[in-house]
Structure formats: structure tokens, C-alpha cells
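Multiple structures are listed underneath, in C-alpha cells.
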Structure 1
Amino acid sequence: MIPDYPADYDNNPIDDNVERTFRNIEYAVGHHPNVNWIVPLQGKKDDIVSVVKSFEYVKDLGLLERYGYVAIAPTCTTNNVKFLRDVAQIIWKRVKQIEKDGHYIKIHMFGVTMRAWKDVAPYVDSTDTIVGNIWCRPLLGKMCTTKEEKAMAWRIFLERVAQVAAITRM
């Protein structure tokens with residue numbers, strides 16, 4: 001993964017995060033062209049247009065055909081399911097236009113909330129999240145204080161993952 005500059009975290013306002021990510025992309029592919037990079041599509045928080053701008057930039061550099069794996073990046077801290085679904089769908093549609101030439105491009109989406117998984121699953125190949133004590137409250141209604149409670153939260157999490165895993169990218 002080419003390092004990006006996220007600007008969607010509290011107390012981390014980076015005005016030029018997209019441009020700084022572009023510079024990282026240029027450096028990575030210029031200095032290490034043989035690495036099989038995952039190319040980030042960075043943007044401003046909940047701003048679809050800025051993510052599409054990143055996609056177009058990466059496409060214009062020819063990196064989609066060269067590396068074949070992108071990651072939609074400004075998604076780790078949002079609870080805006082509409083944004084997550086819409087940005088995933090728009091990037092998916094643009095990728096499908098390029099894939100008509102027979103080149104498959106994988107799409108990853110960072111940090112998607114469990115609530116949004118079913119909405120983005122048809123448009124992405126992979127996503128990531130964490131399961132820890134922070135998941136206990138939404139899954140069990142309280143913070144986990146025992147090993148058994150953490151195990152129960154993990155089981156609920158895995159059940160939800162199994163439901164989403166049945167959805168494949170279109």
C-alpha cells in the first residue's frame with residue numbers, strides 16, 4: 001500500500017491531504033516500480049468528488065492497468081452510509097469501464113463500519129475493520145469486561161461477516 005495522508009480523523013486536518021498523497025504515489029511508483037502497489041484513492045472527509053478526482057489522477061497516470069489494485073481511503077471514520085455506498089458504487093462503475101479491456105482491477109475500502117458492509121459489498125473486493133473492545137458496545141450494548149463477553153462480541157461479529165461474505169462484487 002502506498003502511504004496516504006488521511007484527513008478524516010479528528011484533530012488531523014490536513015488541508016492538502018489529496019495532493020500530498022499524489023506526491024507519495026508519484027514517489028512510490030517512480031522509485032519502486034516493481035513493487036505490486038495498492039494505490040490509494042484519497043479524498044476529503046465524506047467528499048465523493050475529491051475521491052473521484054483521485055481516481056481520475058491515478059487512471060491518467062496509467063496506474064490502474066499497471067498495478068490493478070486500488071483502495072478507497074477517506075472512509076475509516078465516517079458513519080455516513082450513503083457516502084460509503086455512493087463512493088464505492090461510483091468507483092466500481094469507473095473501474096468496470098476500464099475492465100472492459102479484460103484487465104481486472106481489485107477495489108479495497110478502508111475501515112468500513114459494520115452497518116455499511118452490506119451496502120458496499122457489491123462494489124468492493126475487500127474491506128477491513130477492527131474488532132476489539134470498541135465493538136462490544138454496539139454488539140452487546142455495553143463495554144466488554146470479561147473474556148467471555150469479548151468472545152461473544154467476536155462471535156456476533158463473525159456471524160455478521162458471514163452474512164456479508166455471501167455478497168459478491170458485481
Structure 2
Amino acid sequence: MAAPIELTRTHRVLIGVVVFGAVIIAGIGFAGSYAAVRELALKKGFGNFSYVFPIGIDAGICVLLALDLLLTWIRIPFPLLRQTAWLLTAATIAFNGAAAWPDPLGVGMHAVIPVLFVVSVEAARHAIGRIADITADKHMEGVRLTRWLLSPVPTFLLWRRMNISMPI
């Protein structure tokens with residue numbers, strides 16, 4: 001494994017600029033999304049819940065993506081977090097798009113900021129994965145079920161060697 005990357009002052013400044021920019025993107029997106037989704041929720045009969053519904057969705061996106069970044073950083077990635085955040089982002093885009101319907105330009109405009117936010121978080125996740133040395137090529141396939149059925153004892157010895165890394 002390579003030595004950890006030493007961050008220079010320039011690196012730290014760039015990281016600060018990126019984080020600041022991501023927070024700005026998120027803030028703009030959430031502010032715009034709040035108004036559109038709240039209005040749509042009022043039209044759909046959500047009543048007083050319409051005031052907190054958009055906050056719940058946007059907070060859910062932030063929490064799930066932040067938790068995904070954290071778990072990736074400490075080497076226990078949990079893909080369901082990321083997929084659920086993507087689903088919530090798609091829902092936000094759909095809700096915002098519905099508020100602008102039938103104007104195709106308005107629908108597209110509602111998609112831009114959430115997509116920017118997700119791309120920036122995915123870029124951060126990729127960087128964390130590289131820094132933490134979590135790469136796809138380190139994944140080891142399991143032993144096929146047919147091999148277990150046809151030859152259980154040698155398969156167990158193979159499986160043990162693969163998982164425990166101890167000579168038998």
C-alpha cells in the first residue's frame with residue numbers, strides 16, 4: 001500500500017473551496033426545492049405537513065450521503081445508503097419538475113442543482129475511496145454454489161484459504 005498523501009497548504013485551500021462550493025450548491029438547491037415541493041405538497045393536500053415535508057427529503061439526502069461518505073472513509077461502505085439518497089434525489093427532481101410542468105425548460109432547470117450536488121458528493125466519495133484504498137479490483141468472488149454441491153470438502157478448504165489466508 002502506498003504511503004498516505006501529504007496535503008500541502010494548496011491542497012487544503014482547494015478542499016476548503018470545494019467544500020464551500022458544495023455547501024453553496026446544496027443551500028441553493030434546497031432553498032429552491034423547498035418552495036416548489038412545499039407548494040406541490042399543499043396542492044396535494046398535505047396540510048401543515050407540507051411545511052416540513054421538503055425539509056425531510058432534503059435532510060434525508062444530506063444525512064444519507066454524509067453517512068455514506070463516513071462509512072466509506074472508515075472502510076465499511078454500505079451501498080444502500082447511496083442508492084436511497086439517489087432515489088430521494090430523483091424524487092426531489094420529480095417533485096420539482098411536477099411543480100414546473102408542463103414547461104420542459106422549467107423541468108430541466110429543476111434538475112440541474114440536485115444533479116450538481118450528487119455529482120460533487122460522488123466525486124468526494126471517489127476520492128475517499130482512493131485515499132482509503134478501497135478499490136473494486138480488491139473484491140474477491142465467492143465460491144460458486146455448484147462447486148459446494150459437487151465437491152464440498154475440497155471447496156471448504158479452498159474457501160478457507162480464500163477467506164482466512166492461512167495455509168492448510
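Some points to look at:
- Structures 1, 2 were shown, and relative contact order in percent (Cα under 8 Å, 6 or more apart) at 22 was computed from 2.
- Parent structure of the calculated result 17.2, given that mean count of other Cβ atoms within 10 Å over residues 81-88 is the read-out and 1, 2 the choices: 2
- Computed 2.9 for distance in nm of label points 7 Å out along Cα→Cβ at positions 25 and 121 - originating structure among 1, 2: 1
- Taking distance in nm of label points 7 Å out along Cα→Cβ at positions 41 and 153 as the criterion, the top structure among 1, 2 is 2, with the largest value.
- Answer label among 1, 2 for the case where helix-only ellipticity at 222 nm (-39500 (n - 2.57) for each DSSP H run of 4 or more, over all residues; to 500), calculated from the coordinates, equals -16000: 1
- log10 I(q)/I(0) by the Debye sum over Cα atoms at q = 0.12, 0.18 Å⁻¹ derived as -0.58, -1.12 - corresponding label from 1, 2: 1
Readers should treat all values here as calculations from the given coordinates under stated rules, not as data from a laboratory. The structure presented is a predicted model; accordingly, all values stated were derived computationally and were not measured. Cβ atoms are built from the backbone, for glycine too; each structure is taken alone.
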